[in-house]
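What follows is a set of structures to go through.
The numbers here are math on the coordinates, done by the rules we state, and not lab data. Quick caveat, the model's predicted, so the values are computed rather than measured. Cβ atoms are built from the backbone, for glycine too; each structure is taken alone.
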Structure 1
Amino acid sequence: MNATDPVANLAALIRCPSVTPAEGGALALLQSLLTPLGFAVERMTATEEGTPDVENLYARIGSEGPHLMFAGHTDVVPVGDEAAWSHPPFAAEIAGGDMFGRGAVDMKGGIACFVAAIARHIEKHGQPKGSMSFLITGDEEGPSINGTSKLLEWAAAKGETWDACVVGEPTNPDQLGDMIKIGRRGSLSGHITVHGVQGHAAYPHLADNPVRGLLQLTHALMSPAFDNGTDNFQPSNLEVTTVDTGNAATNVIPARATAAFNIRFNDTWTAETLRAEIIRRLDEAAATGDLRPDRSPVRYDLVWADRPSHVFLTRNNALISSLSGAVAAVTGKEPKLSTTGGTSDARFIKDYCPVVEFGLVGQTMHMVDERVAVEDLETLTRIYQTFIERWFDHAVS
């Protein structure tokens, strides 16, 4: 198989049914593409009690610096209702100029293009002026416990260091060249349980409705705004994502009420300062409010979700300018440098080296009939190839 063809690379990857946490043949395929190019390929399986084992891949060519890493994931989300797809989700069929398949844009397409780009670079220039590596996980769409974070720890323990990284997530909202992600907001989640006293809805004085208390607490979480945004980030935003009493009876005041929330926060905050602010708001709201006149303070428990994602911003000019310049050279567009969107595995990589994200157009990711324009695969490959040349020229100058 000729690794220089991104369309063939992607078709082969899509045909690997690698729904998290299954390897599905995707890592074996990558190994077969990278080994003939001169990469030393290792596959490690990460484990942790209570979570499925996950196989990951690390491949490197070269032994000297500078060292450029490409990171991504071969695992994909489930297909949902397969009958709703107009083309089989693991067939990689092409119709109307698009290739259909789960993972086409998120993010087997990015991997296929970067493999093609480095294959073309080697074909044209020989081995890179330093080193290049692929850090590929099978756990990005899952709990992200046995994936990138453990693969990085494993590689670092072997003495691996990196000077820069590109993550091939689908960053472009409408067209290739729209956007490079140079950072991400943090993410923090929690779960509130308000304790009341169960009773008959006709005799509220004999009970204590926890829903009233929960409304006070959730209102305090959502108002006022946490901040007005910063130069590089939009305002922090908290959303209540679930509310429940577990009560099916309309004439019974429930004994407890629960709510979950998630906040995406900017660089005004750290996870620690944000936790303190949320607790302050909850405690203040618990002691006051018009919904529970002549009642004692709301009794509540707060449990934080494990492993918050920390906000970060990449300021590495060599990395950003090399990629921006490559995008402009190939597409004629000046990409927007953005920190919008959710979290990605870049949140782990930023602790090891400067990292940015750039990949395909993400409009159909996780959807039925996920698909990518075939011409975009060639364009992204040329962007990556141009970036590789520019980055190494800059890094060794």
Structure 2
Amino acid sequence: MHLAPPSIALVARSARSLVECARQSGYAAIALDVFGDLDTRAAAIEHVAIGDGGLRIAPQRLLAALGGLRAQGDVMGWVAGSGFEAQLELLEAAAGVLPLIGNTPATVARVRTPGNFLALLARLDIAHPPSRLSAPADPRGWLSKDAHACGGWHVRRLEAANRGPARPGRGAYFQRELPGAPMSALFLADGEAARVVGVARQIVRPLGRRPFVFRGGVGPVAVAEEVAAQLAHIAGRLTTALALRGLNGIDFIVDADGTVQLLELNPRPTAAINLFHDAFEVGLLRAHVLACEGRLSPLRARCAPAVRGYETVFARAAGQVSAALVRALLDSGWCADVPTAGTRHARAGPVCTVFAHGPSVVEVEARLVERRCAVLNALASGGGLAEKEERQHDEQ
């Protein structure tokens, strides 16, 4: 007798990567997201639009959708991706409608409350850049950040003429800028113990007046044994203190002394799942579910994959995506998050995501540049994709 695969709901601004992980783990994926990209819809057995007309999740749409899934009676629960950083009350309300598979809303709120989280880091003796809740008297070398945002759009350098946001929100804090390459580590937690899945180099570059926009990542990258040991220790301490469960991510840099400096903890599956979706024999989303159930230790890892990379392509100018470009993106074999034809985008708005793989980080990064430029040139010209387009016109 053939049994239907269990159904699971994936909720995020863009749910494509979660949906693909769910399918690879043997689940029937139900996508609830804002963008409704073509490949997301193709990979899911059902898609529900939950956007508010912009980039935020509309509370009533989400709660109604989860209520409908609960009424079906055959959906095991839902996994939260990006989009809830500034909507913590919605996360709590949604968790009361259908079981949330991941960290509890209370845990997420602790992490997203700067005063509480910074005090926790101090108590656990976890190295991190000097951080404070009020603007420093001398703004030089300091950053303004927001724990209720993601993607680096909120990170700004303080200047004499700009001491921070005029009306800082509940997530506002200030952090000393330290030199070093931005990196991330994806880890699994079962409430008591943690296991690092992989380490990636982040792609962070300016976009307009925003100096630290997150574009993507490349990994796995090798790190020194001392760094790997520190990451395992940090993940373990945070897991025990916060009772973390499932997939989580930490952003960090390694300073000149070889010390891991923690920048942020993301208490949810992060974009790094694009790189490590096949890290476990059972599939990454099933590993997430099992870890949430306290079954972390039996998980068997696969051999480290070849180096992979992904990068979001942001438009140079406002416009819309043509049908010809949509066909080219779908046929490329290296594009994801493909919008429907006619979709309008703002200047600096996301268009799609490009992927690459290869034997080294350097080669993967080079291919990502070529593919980003190809998409941008095709977007501007209305023509097809050509990976070897000249790069001198790339403004990003």
Structure 3
Amino acid sequence: MTGKIEMKGAIAELDGDEMTRVLWQAVKDALIAPFVSLKTEYYDLALARRDDSDDAVTREAAAAIRRLGVGVKCATITSTAARAKEYGLKRLTPSPNAIIRSELDGTVFRKPILARNIRGTVRCWEKPIVLGRHAYGDVYKNAEIAVPGAGKAELVFTAADGAVTRRTVAEFRGAGVVQGIHNTDESIESFARCCFRYALSEGIDVWFGAKDTISKIYDGRFRSIFERVFGAEYRARFEAAGICYSYTLIDDAVARIMQSKGGVLWACKNYDGDVMSDMLASASGSLAMMTSVLVSPGGAFEYEAAHGTVQKHYYRYLKGEKTSTNPVALIFAWTGALAKRGELDGTPELCAFARKLERATLDAIEGGDMTADLARIAEPVASAALDSWQFIGRIAERL
């Protein structure tokens, strides 16, 4: 007997890059391994590994999440020309998050992690704002061309019966760029249902924002599908629960959000959700104070840290410095995955441990132990900022 909590099923563990990869291991070693007999299927999604496998490892990881029902993911690098040179890549690798989301479909729900002594910059927010981000298509599954010079760019669709629909995108008089994006009715319907179900489970209103005044066909399709699904399947249930659904233009939604008290699910298309979730996290205190879970229509859940790999801190770490990088989103990715595994497997002690770890993390912050990003905005101001390892140690003491 180890005295640790035993897991029945495994979790797909997706490791990442740079500073978050370092802290990923530190969190496991100090906060999870001493208490849980961790059972995972491990996939190394470091940038070089993805490049070597031509992203096969990313697709294998997505398949494991679908098969096991639960995954947990560290932050990863999406390559750029500069990153390709730095890491000696053979090609520009796609976003691993985009690949996983495309494989699993579904919706990403992001919610701020609130501590009583951390006040965000938007003081009217009294309750968390949940952001529901569509996880398929748009710019993350695009096709794009660098236009070398004068010519005509066209959008062409060839139907299964051979019929061709053609639209002119632009007449180029010189060099430029052109991009094509897409989505599917099936995915948009899943997005709508995920948002409405989540809102019912939380008892909160749903606001959906798009730009159908400009994108009358593409964004207009999102709006019409949301309204159809809501009217046919959820209107009566929302009325019984005392909550409502409303559509508004995305720019109006931003203005409303900035003046609201919170306590609402803000549904966004893929790119809008990417940008606005970072705005919500930053305005609530820190990019590291945000939970993120991908909910697939097939019943799979992927918990992740929604921020980047903290590149600058990693370079300092390589020089031997102890950085004050906030690991809270990494911790909550693990707690979310462990709690869901416990829920699916009927292991209440695993669920209870996950909640205790979350509480210990918040108790540390509310007790004055925090990293530099939070120390600057705490009320009262923290007397000192801890490095990441000290902060993790204070949480471990509370456990």
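Observations on the model:
- Ranked by Rg/Rh (Cα atoms, Kirkwood Rh), structures 1, 2, 3 are topped by 1, which has the highest value.
- Origin of the value 4.6, where distance in nm of label points 7 Å out along Cα→Cβ at positions 87 and 359 was derived from one of 1, 2, 3: 2
- With mean count of other Cβ atoms within 10 Å over residues 231-238 derived as 20.0, matching label from 1, 2, 3: 2
- Per distance in nm of label points 7 Å out along Cα→Cβ at positions 71 and 303, the highest-valued of structures 1, 2, 3: 2
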